[in-house]
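A.B. asks: Structures for review follow.
What follows draws every value from the coordinates through simple rules; no lab data is involved. All of these numbers come straight from a predicted model, not from anything done at the bench. Cβ atoms are built from the backbone, for glycine too; each structure is taken alone.
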Structure I
Amino acid sequence: MSSADMPSTDHLATLEHLDEATRTQIEAAAFRRLVGHLQWRKDAQNIDLMGLSGFCRNCISKWLRAGAGEAGVELTDADARHAIYGMPYGEWKAQHQAKASEEQKERYARTRSLHAKHDL
């Protein structure tokens, strides 16, 4: 699926009456809540998130890097992952990533065509 195949964000037009700074502030607050929730829900495994929604913490970190790049800010993969995971990625994996079950692997494979793509 290319970016052109992604669902429309026209529904965000309900925020068009806001000035750009206010809209960005609101969207950023929602993003921070999402990241905070994922940091709190360490039991929500990335493979499950990928199977159900097509994106995971790693995807969000890549989108963060892409956004930084668009703003002219260099952000390393390690720093972006740290921002999303709330700790170094290796540490998170060691403490919280469970071994994937066959069912999880099968769902991941079945939904692969729907997984987020990254332009990094």
Structure II
Amino acid sequence: MRMLTVRQPRQPWAALLVAGIKDVENRSWVTPYRGRLLIHAGLKSDADGFELMEELGVALDGPLLRGVILGSVNLVEIRQDSASPWAVPGGFHWLVTGARPAVEPMPAVEALGLRPAPAGWEQAFVA
């Protein structure tokens, strides 16, 4: 299991991924990794994200938590030509499926890149 801090985006991007609304994570780099990714919300918000949500008619329920593992998604493919409305032209589009919100969001330290999941991450998914 790997963890990805969603800070390019910050919030609302992480919440949109975990809710299964956003099907692409935009990155400037690729990875050979495929499989489950823990989605960690960075500490800040991004006004552009809220503007795009409004344009697309998308809404989220509840507060936008920060600094926690919100859930997980399955990274299935990386390409540069996704037709998703969430894809930013010119970047690498990490295509994700199978969004699963955490039962109990878990605090985690923000760090760049893809890294091993923190010890005890499984507890975020136990009811």
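A.B. asks: Here helix-only ellipticity at 222 nm (-39500 (n - 2.57) for each DSSP H run of 4 or more, over all residues; to 500) was calculated and came to -3500; which of the structures I, II was it taken from?
C.D. replies: Computing helix-only ellipticity at 222 nm (-39500 (n - 2.57) for each DSSP H run of 4 or more, over all residues; to 500) on every structure in I, II gives -3500 only for II.
A.B. asks: Now, a different point. For mean count of other Cβ atoms within 10 Å over residues 53-60, which of the structures I, II scores highest?
C.D. replies: Going through I, II one by one, mean count of other Cβ atoms within 10 Å over residues 53-60 peaks for structure I.
A.B. asks: Upon calculation of P(r) over Cα pairs in 10 Å bins from 0, in percent, for residues 45-108 alone from the atomic coordinates, which of the structures I, II produces 17, 38, 41, 4?
C.D. replies: The read-out was computed on structure II.
A.B. asks: Ranked by Cα Rg over 2.2 N^0.38 Å, for residues 13-76 alone, which of I, II sits at the highest value?
C.D. replies: I
A.B. asks: One of I, II was used to compute semi-axes √(5λ) of the Cα gyration tensor in Å, and the result was 26, 19, 14. Which label is that?
C.D. replies: Among I, II, the structure yielding 26, 19, 14 for semi-axes √(5λ) of the Cα gyration tensor in Å is I.
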